[in-house]
Structure P
């Protein structure tokens, strides 16, 4: 196999391991998918990979239920750098206004990746939140949401933000969606990353 194909396979393997190991609570192996300076951006958390692992583990041990399912991956590869976009769903279960509910959010993981010393790792993971829905686990349950609170969040993840707010998280309110200035800026940073920018946070054209 060509070197490029091997890189693409390694990246796909990394993306899949992220979801399996994180959801299984396999924290030591989960750490191995990140570079030392890795950063995670999510609705409920923004910070270093090490801090993300710590708070994820604490939530896991308290019974917080956040699971991931992956679809197809598209990889833009340029030497030792890559941008991987992977279709995904985030599924969270928890109490909403006294009713146990499931929220399912559909979107993409947008990963800034780099190969260092022969090993690919995540430098930054930024999810893109495209649409979501909320359903009571018991279909006969009566559920009434706070319409004013729900309206405060972007359409792509407003129900996910609602449940996360109700269980005590502070949710970031300007995450990228399917369209808009935030996702356009993210794509620009992705192009800059592939062109050699010093940081995945550096703005691009």
Structure Q
């Protein structure tokens, strides 16, 4: 049994897609959701069972617990987590967590890295920057997490066209479709490479 912990800061739409995807697989379990936002939509989605009857425990933590203590690392180790999946999580992952789970933390970014990455480049900010730059395509990048924003080894990318008349919201819709189509599958592929 491979055990996944999801980190999310926002609405939890990716967390829901991931949980639904694995809800029918007996060898993978979403065991924990961690959030830095006590108002995050992912909390309510989990209460509702993510639309598939999967009620996943949620742990809310603050910045000191995340960056200045080992509480989160200890929790993940106690839960015997095999893979940490960032699903719209906005904080930089501290080095202690990266080092405790080497090659076992992945993230999805709503652009084709290395373009439009780095601190402050998340969600709508990315799509606005893509449109402002006159890009003809955008997409998603799934990558391993290191101690820097959006700089870990790339696992997978998928692109979508951006037309001159597209608004940031229209680009976001195209990118979200790619996220839902590919992220759960790629997570499964990464899990299959892990020992145990």
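Worth a mention:
- Mean count of other Cβ atoms within 10 Å over residues 11-18 from the coordinates reads 21.9; which among P, Q: Q
- Of the structures P, Q, the one that 0.98 was derived from, the read-out being Rg/Rh (Cα atoms, Kirkwood Rh): P
- Entry that produces 3.7 once distance in nm of label points 7 Å out along Cα→Cβ at positions 3 and 51 is calculated, selected from P, Q: P
- Mean count of other Cβ atoms within 10 Å over residues 27-34 derived as 16.4 - corresponding label from P, Q: P
Since every read-out is calculated from the coordinates, none of them should be taken as a lab result. Everything numeric in this text was worked out from a predicted model, so none of it was measured. Cβ atoms are built from the backbone, for glycine too; each structure is taken alone.
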